[in-house]
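Below, each structure is written out as structure tokens.
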Structure P
Amino acid sequence: MELNRCTVQEPTTAIYRLHMFFHSLIMLALVYYRLSHLLYLENVLTLQAFAWVLITLGEVCFIVKWFFGQGIRWRPVVRNITYQDSQLPAMFFTANPKKEPIVDVMNTVISAMALDYPTDKLAVYLSDDAGCPLSLHAMVEACSFAKLWLPFCRKYGIKTRCPKAFFSPLGEDDRVLKNDDFVAEMKEIKLKYEEFQQNVNRAGESGKIKDDVVPDRAPVIKIINDRN
């Protein structure tokens, strides 16, 4: 299914390329002027020559910077979405809790649930071949926290949607220059996240919920949604 259509902005492309051509000629002329002037200096060890070399190097640096910034102008395009939400395919995400710590697995689950995608097309599938009761308990806790986390992300346009990353230095860009309401709500969400972590960790450490492998068991499928 074609998700978007890419169209080249033809009039803009021609104008940009014409501008780049004349700009390049002017810059080449400037570099030629600077270098040729250095060749005619009688003494290159003077202060005047040193200043001229510095100016030349500075202009060359600006020219190189300008050159590498022209890629986006060489072929400017616009992308138009060609689909409706109802046409999007269903998405499933899998996670294996035996590969990494259970809290990190739950962060992955919450991140997947927080994707900007139609909710009726998104499902997160946690496959635990070990049949560990702790995985189910952690999933329930994660779903409970997600009911607070997802609305918070949508309300403030949070880009870093993994809770662990958001409350770390990686999420600094999402936390700066926000209003007082955001700061107050963020502190409340952070307390809930810490409570979620403690509930999951304590459940395994206390032994109330087993984290052992269950080798001989019947298959179990548990569906968790916003109604349970």
Structure Q
Amino acid sequence: MTASAHLVQLEATPDLVERVYRSLGDAISNGSLAPGQRITQEDIAQRLAVSRQPVLQALRLLKRDGFLQDAPGRGLQVTPLDAQWIRNLYQVRGALDALAARLAAQRRFRLDPALLATGRQASRGTDVGAMIDADLAFHAALYGAAGNPLIEESAQLHWRHLKRVMGAVLQHLGQREQVWDEHEAIARAIAAGRGDQAARLIEEHSRHAGEALATVLQAPPTPGDLLETDASAT
């Protein structure tokens, strides 16, 4: 597969650098551009039907944000996934989520039950994209409920990395419905105004998720092990 087999040509617009960045970021997040895959400016420019200059700028931004790194020899490659980095990522997410949960609990915010129902339904299926989307929707609603737009803004970059991690390993995890048991417990604590409990639950949820994903990355399970792996991974 070429470095950009799944990329779609872009029209020239004033925000072309941002659009190239988003296109490549999405391809990295969904696994179309795999960890360790070499990226060339010329190939990306040709596939997206744009000049090399916006591609060069977008690649620099992606490297700055940790999605790309220097490749052996020369050029760039998609940054490989690292177990300790995943733990660090989820530690940061846990802190943001705990703050959001405390603020939402002060308002006794009631999360839409449809979010929980949709997520639980997705967890029973095999569509990893639907599972990730449902998890994103739950946490986005939590950030919105906090009433502090800087929380959601701060989480945006982390979510691109999280989508990439979940897309890479979520298909290996069993017992996925456990995730939504935890989400429901968090939602109940927030609605009841129990901020300390909500923060504790969501920090535990995030820590377990990071550990589960890091474990799968370090030692991918065999098909017979899939139903035994901890699923607190979103």
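If relative contact order in percent (Cα under 8 Å, 6 or more apart) is calculated from each of P, Q, which structure is the one that comes out at 24? Source structure for this number: Q.
Could you tell me which structure in P, Q was used to calculate distance in nm of label points 7 Å out along Cα→Cβ at positions 116 and 140 as 2.1? Traced to structure Q. Once distance in nm of label points 7 Å out along Cα→Cβ at positions 36 and 180 is computed for every structure in P, Q, the highest value turns out to be that of P. If percent of Cα pairs over 22 Å apart is computed to be 55, which of P, Q is the source? The structure behind it is Q. Please state which of the structures P, Q yields -18500 when helix-only ellipticity at 222 nm (-39500 (n - 2.57) for each DSSP H run of 4 or more, over all residues; to 500) is computed from it. Answer for the origin of the read-out: P. Given that FRET efficiency 1/(1 + (r/R0)^6) of positions 156 and 188 (r between Cβ atoms, R0 = 30 Å, to 0.05), derived from a single structure, equals 0.65, which label among P, Q identifies that structure? Among P, Q, the structure yielding 0.65 for FRET efficiency 1/(1 + (r/R0)^6) of positions 156 and 188 (r between Cβ atoms, R0 = 30 Å, to 0.05) is Q.
Any read-out appearing in this document is the output of simple, stated calculations on the displayed coordinates, not a laboratory observation. Treat the numbers as computed from the prediction; the structure is a model and nothing was measured. Cβ atoms are built from the backbone, for glycine too; each structure is taken alone.
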